[in-house]
Structure I
Amino acid sequence: MKRISVLLVLIFSVFTFVIIYFSNNFNFSFQPKNTLNLIIDDKIESLDPAKAYSDDSLFVSSQVLEPLYQYHYLKRPYELQPLLAEDFPKIGEEGKLIEIKIKKNIFYHPHKAFGSVARELVAEDFVTQFKRISLESLQSPGRGLFLGLIEGFSEYSEKVKNDWRDIHTKELSGVTAQDKYTLRIKLLKNDPNLIYYLSLNFITPMPWEIVNYFTNNLDHTLIGTGPYIFQGIKNSQMSMSKNKMYREDFYPTSGDRYANVGKLLDSSREKIPFIDNLRFEISGDEGSRWEKFLKKEVDILTVPKTYISKLFDDFGALNPELSHKKIVIKHFPAMANRWLAFNMRDPVLGKNIYLRKAIAHAINYSDYVKQLTLNTSLRANSLLVPGIAGYSPAKDFPFNYDLELSRAYLKKANLNMSGKIPKIVYSTRGNQGISLEEAHFIKRQLELIGLKVDLQILTFPEFLKKGRAGELMFFTDNWLFDYPNAENILQLLVSTNAPGINKSGYFNPKIDELYLKLKETNNLDERDLIIRKMEELVFKDVPWIPLMYDSSFILHYPEIKNFRESSIIRNYIKYLKIGK
């Protein structure tokens, strides 16, 4: 018996050693089958749909939460379609009364807040979310969309004295549930962009039970009606599982020419979602993200700008390592603008237009695009991006690289009156990769004309926090369009959004007036004229200096099927398959 026991112990020890050895050396993963591994750049400050506004937080939450409308996955130009809504809104009273029917028999993911009851989605859940967004204390980036637009919205925060507990009992006159499945919105004026707002994560429904259970602090939870159930965060990883009770929904049956040629319609009429489990790893280190992709620990990767050079060999062919693994590479314009921004309330930069113009003509824009993207992105010539109505590709960019002109403006800035040149503090949008390269590039450019520049290295969450509080002096900003309309970026220049998303603290009454006029105008020619006037004013005041239109390279392994790149559609995971 002793001999048998010793033998069993020896076999078990060898078996354990083999498992550990192969796990450590061959990167075996004991994840459930049909798991999609993804990676995001930054720690997410909040998952609350009323507050989340970074690309990563929106991407993660979009797999769980659902708004009233979504974009058709396979059509360009982008086309809206109902998601939680039964149909498009019924409009009355000259565009000032909106009625939306909500789909029946849609249920939330199970949660203690609901007890043992399956909680059905009702129109009142949208009312609760509108009320939450209106609270000044919550500091929702979506609040500015509805101020002065929805009846009673601007006054509601004061009505409830910013107390979230009172939103359950005190009515918001402009947003009501007419019955269990009918949402009514009363507008103070017609706004053709309302349908876009209703497709944003800000307006995902929120049951009162969840608000009450978490005392209105939803930063670290996600409870929705979507195809995936949030399982939580552990050790810098977030996990989700397929919602097995998800309603019947199907892969698109139509698409544009690209979808047809690219065989993206092979899954038509099949029930979604396809993938069982999602794993999101959080890693701020670009090198780590790259290595994890090469080791196949990550299935889809947005290539960091500093790694673009690793994609191709000296002859422009795909890197042999990537080619050998049959990696799929896709390059697409990201519908994103990047610009230099000044704090217009800063006593040095904000009060001296000649200094801002000197900086505008001190930047070698061609070198900037080459150094940061290897010429894979385009130099900007407008506040808008290609693909947005009102954008003009022939528009002349007013700030050209001209050191002589820059020094002339610097002389007009009259900085030497006290005998010393003031120091400029440039703050980064992150603490590695392109953010650091960009910071050093800007610093070198400005030092060529004799300016002193200190670098403030911030993480991206720190950048957002300081920027929205109006605490940055000089920085690069970026905007990834939430919906394909000019107002989406022009809102960043409206005075009522400062402090907040108007990080420059820019104030021009004429801009505010034109912005409101633009929101109410449907005629395309009139809209183009308003946009041109706004751009002229902005280029005259110089709160921003457009730099480039961003683009992205995305890599994925060949077994990932149905993938189509987009910078606006974030809920696309439900359409993906893992197969041979």
Structure II
Amino acid sequence: MIDGDSKVTESTQAIWASAHRQVGAGLLSVVMPAHNEGAHIAANVETVNRLLKDDAGLTFELLVVDDGSTDDTRAELGRVAPQVPALKVVALEENRGKGSALRAGFEASRGDWVVFLDADLDLPAEQIAGLFDVLDRERADVVIGSKRHPDSVLRYPWLRRVMSTVYFWLVRLLFGMPIHDTQTGIKLFKRATLAWAMPRILVKAFAFDLEILTLIHAKGYRIAEAPVLVDFKKKMGCIRPRSVYTIFADTLAVFYRLRILRYYQTIPDVQIPPDHPLVSVLIAYPAETEHLRQALAGLAAQTYPQLEIILLPDSATGAERAANTRELATGPLRPAAKRNIGIRHARGAIAAFLDDDAFPAKDWIERAVAHFSDPAVAGVGGPSPTPPTDSYLAQLSGRLYANFLVSGQYRYRYVPRRFRQVDDLPSCNLFVRMDVLRQLGGFKTEFWPGEDTYLCMQIVHELGKKMVYEPRAEVWHHRRRLFLPHLRQIGRYGLHRGYFARHFPATSRRLGYLLPSLFVLGVVLGGMLALVCRPCRLLYAGALAVYAGATLASTWLPNPVSWFLTWVGMVLTHLVYGTRFMAGFLTRRLPHEKQKFDHLSEERG
């Protein structure tokens, strides 16, 4: 942080008068996302520092986010840091996109006023003063630089002008916002606007700007535009064809979430309870794996300050753990029995259940715990998408789980959807009040899988409590490979869901779970009928053609081999689940599950 000094002249005071009126004795935060800017990042940091310190005389902090650069950007920032006391370097280990970099910079900032400024300085930093002038004059909450402002001066390639114009009309058509340019890389925000919008943002790359401005506008904050000077220093545009595709895909996704799914409107304004209740994270597993170490690394990075971790392996490992971690050897028990042991030893007010083959986003606990500020909420869960680092065949398995024709209305378990109340959440990503767990005596130990379904049914339908789905409380869940490991898991799910549909119908006797069995019956009985009834053959063939067309369309991928494998996986998933569901529905007692379990035993076998 830097304070202004006596070098400020009367002329510069006039230029920065609006900034001084607005910032006053407060702090201005300037966030600069940088990726492979090593050639000039040091000079640009010195330029911005000199401007705000010597010319503006403001109290400021300069946050440069190194977005996984592969050149010497970080080294150059380290070299210049001693000469720029206001500099804070926020280092991301991998390239996550401009949106993620801006989010990381904002989370590390402290100012009441926040400026986003591209690190290449194609937009000269002197224009920050003009943003404050417009904010002061228009009484706005946000001011954005606009290339389409009539007073803007543009020195950049014609191709980028064309792309900017096309994108403007697309945004105007889809969103109807009274602004003309969402993508220019200089913006000024009152902190309250970002504090409200940032937790709702999903886009991590270029369309981040559009998403955040769309949300701010929908909330009722006032956005004004300021003219800019753009001095594009590169010979070619920096937007590659793949980036163009990503921008348009993300733009349509924002429109879908805002206008059709109404995702943003469903997210409640909840705050973490002021006492920050202790959260006990329980992980049941047979033996330590690389996936477990990944899960522990994710827990170590949590932004929530009050947590303990209870590990529940078959046998003690003796490995060194973090100070907030305990290991309780349980013997070869089922997951439900292991978790019950953890519940008895936990000190937290909230239990968080995580599988050993899953790892959480850094704000996982923070997102979920906020909902417990409502005393009627007893449980919270979120989506469990497939990690992008999973193997090729595991990725295809993940695509099946995320497909509407496989998971139907329960697709929200595998991809972020809108906030909602639910009555069934999986234990790989589940938070429950500890007093509720103890009131119910923990999990029902004879079920695996299905112990989480039974617990949720008790919470909602017996105790009358609420359970909510928080789409931002993500854990990444490793998948089993196509075909046999995936189908074995699907078969177990179908068997237990069929048994629950007969014996505990409140949450399991639903059409979405019955459809695969109806499909199997249709294939078998329709085929038999077609053999003896000639007019029925055409009807049967037509029904199969409609099914094939729908499943082929829903599994489409540019790579024909991936498309074919995914389609075959979908057909087999329907057949296996439907058959096993009927077997579970007809049985009086589930077959005895093996005592020793391993989430990824199929992968190792």
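All of the numbers you see were taken from the coordinates with simple rules; none came from a lab. Just so it is clear, the model here is predicted, and its values are computed rather than measured. Cβ atoms are built from the backbone, for glycine too; each structure is taken alone.
A few notes on this one:
- Structures I, II were shown, and mean count of other Cβ atoms within 10 Å over residues 223-230 at 24.2 was computed from I.
- Structure (I, II) behind the derived value 0.10 of FRET efficiency 1/(1 + (r/R0)^6) of positions 79 and 255 (r between Cβ atoms, R0 = 30 Å, to 0.05): II
- When mean count of other Cβ atoms within 10 Å over residues 271-278 is computed for each of I, II, the largest belongs to: I
- In this comparison of I, II, the computed figure -13000 for helix-only ellipticity at 222 nm (-39500 (n - 2.57) for each DSSP H run of 4 or more, over all residues; to 500) is attributed to II.
- With relative contact order in percent (Cα under 8 Å, 6 or more apart) derived as 18, matching label from I, II: I
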